[in-house]
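Take a look at the structures below.
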Structure I
Amino acid sequence: MSAYRLKMPEVRTTSVVFASPHSGREYSWNFVRRSILDEKTLRSSEDAFVDQLFSAAPFHGAPLLTATAPRAWLDVNRAADELDPSLIEDVKKIAHNPRVASGLGVVPRVVANGRAIYRGKLARSEAAARINDVWQPWHDALETLMADSIALFGEAVLIDCHSMPHEAIESLSKSRASRPEIVLGDRFGAAASADVVDRIEAAFTAAGLRVARNAPFAGAYVTQHYGRPANDRHVVQIEIDRSLYMNEQAIRPNNNFQAFSRLIDNVVADISDIGRAEIPMAAE
């Protein structure tokens, strides 16, 4: 299993980088066989089709880094030491970590709705192998893309692309018209400058989508680790309501998928412009 897919533009013209860490869908036969869940249930943790929604990024001068390994197998949006002692042998309990406690560490114990993936525990060596084979290469690639943006443009803007179950926002308001369709997470200003987040919000708003910030999702490891606005490294997590483009129960695109993909293409173009290199005017 490859650790990731990287699609580069012919020429990088923007400091913006797009990444989809949870859209991997290479479910190996060995993984499915060992799980007590079927493949469809395992896919409930997947940000299905998000990589396809953002596939136009290279055409707008921005790299697109996408996961291949499924989130249920390894979560690259966690720290490498977020190991779950309830799942992995020879791991000592440390200070309370809500992600690990809920079963969503770097090697997840559960999928959506708290359904256990395995019957027993995994060897510490197996967890280490997954981190070495997938987690480390993913983050090496991401760090390289960020560093290249800094070198080329003096800044890096990472768009961390995700999707959210419709039920996650359905409970926020009884009124459909007031529920967000997009949630931007910048860890309450710690991961990106206000100007960058404002421009990203404006891109989605211009497309006719309702946007909220940091509730119910403020960002996880990637935003926390890579977001350093004081050092010109900005990270914004994007969560998209899955019901806008897919049938969540069947895990397949719905009838609005093509139209929504075109809409997101326009949003990607607008966001890419945030980090667009200024081309000096030729002397007359």
Structure II
Amino acid sequence: MLNKAYIFPGQASQFRGMGKDLYESSDFAKLLFEQANDFLGFRISDIMFEGSDEELRQTHITQPSVFIHSIIKLKVNGNLDGVKAMAGHSLGEFSALVAAGVIDFESGLSLVRTRALAMQEACDMNPGSMAAIVGLSDEQIEEVCASITEEIVIPANYNCPGQLVISGSLAGLQLAEKKLLEAGAKRFILLAVGGAFHSPLMEPAREKLADAIDKTEFSSPLCAIYQNVDARPYTDPAQIKNNLNLQLTSPVRWTQTMQNMIVDQINHFSEVGGNGTVLSGFLKRIDRNMPVDTL
């Protein structure tokens, strides 16, 4: 039996021209893009189609762009037959909630806009960044982070075996780099992000987003939603909302999410949106035999 899951990427999956083919080939897609433009109050579609890489990397542009692209791609090309579960990486969790019918498109776009602006404010208030660590086990990286007590630095994205992203203050990352390389890390890659996402430095953003989430009506999903905070499946709207409230200051447990889905008999994955390579690449390192395609 085919048990499919849709998985939705987050920040860093954007690319210039995203969605332009959909806009030009589908009247329905064009309608949704214009709906998003009207809701946001500016033509984000123009930036998605023709903007520079630098423009697309701005958090208040990146997050709604990736969300809009995922949802429109799903609505134009997707089919929910056989879909037993959904999950999204960080920002992608909001796409998963819309896809599963927990919230509608405009509610999702409103939350994503609030999230992006609140995160940018938190970045300005508490400067920080993120770095991908290659070549050490999760446990080794966790030990190094735990040993740094004078600054904030924590595991943030458990992407796949052999790649864990850490997040923290700039001074904390400098301390971590020295210790991780001494411990045998092959690479310490500082990421081109605006701040320390999924760390305690995002607490001001978490509070603002939580207020918006609490005011948004959540419905029961069409299928189980595996959530970032603990990699477990949920169908109760109140639990989904509570977990979403914790997301910005908690690690993204993506490796564990994929592993749990596979244990729960998911046997085919489709990556929806973005450049179509980020989550597929992670999955191949989690289980190289697992079928995965892109919409």
Structure III
Amino acid sequence: MTIPYPRISPVLFHVGPIAVRWYGVMYLLGYLVGYRIVRARIRRGMVSLTERDLDVLIGYLMAGMLAGARLLYAIVYEPGHYFRDPVEFVRIWHGGLSFHGALIGMTTACVVFARVHRVPFWQVADTLALAGTPGLLFGRLGNFINGELYGRVTTVPWAMVFPADPQQLPRHPSQLYEAIAEGIVLFLALWMLERRSVARGWYRPGMLAATFLLGYGVLRFLLEFTRQPDTQLGLVLGPFSMGQLFCAAMVVVGLVLFAAAFASSRTVPDLGHDAPGSSSLPDVKA
């Protein structure tokens, strides 16, 4: 038993010869929502940035994301392909990006930005952890519309047959699982953690970044059991995929950073009545 795959066209509309694709629109939506969240945190004094600083930071993050995502994918997933055709490395529109590589690249960019512009790294890292989760939601929805990164063969009643699947078998809609877990559940967990920890006086800078690593690592590790492994790699260590190995490393790093945050004497600045503990969800409409 299956439910029909909606078969949404990847192209939303054309502007002359230019095709506007759902995938790009989804990432734009994730960027806009994340941008609003960062602006709200700037106004509340949660991060020592100005809105001009934010525009500069976005440039750093874009460069780090693309370089890290492509580099890790090329090294780990298809090294032979890029060795035979080095020019393909810069053709990112052909696909071939790694989330874990993007995370490493963005973290590196954040470190460089913090040092150059003399802002506290952990304030920026916590802000990006919270603001980045909507991008995960919209990005996975884009994967679903494209019919890519689908799940393993299953008999669950909500299984779908994806057009790109050469076997045309019922599979988990794992993109939707990840959209809900990484983009909604993780965001709510981070928001509630910050809200309650600030209200009760035990918030520490770095806490949200550590929790993001820990939460994403656990959620993605578990959901990888429903996701079809990469064709060129398959399972790399017993029943585990390469993505699960990276997620296990994220969990370890997250636990270490969380412990280090609480061992630190740093506390959140006095935010007065604008503290997240005394407000509702971050204002993403401003």
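A few remarks follow.
- Which entry (I, II, III) yields the derived value 10.9, 29 for Rg and Dmax of the Cα atoms in Å, for residues 8-55 alone: II
- Given -14500 for helix-only ellipticity at 222 nm (-39500 (n - 2.57) for each DSSP H run of 4 or more, over all residues; to 500), calculated: source structure among I, II, III: II
Coordinate-derived values only; no laboratory data. Note that the coordinates shown come from a computational prediction; the quantities given were computed from them, not determined experimentally.
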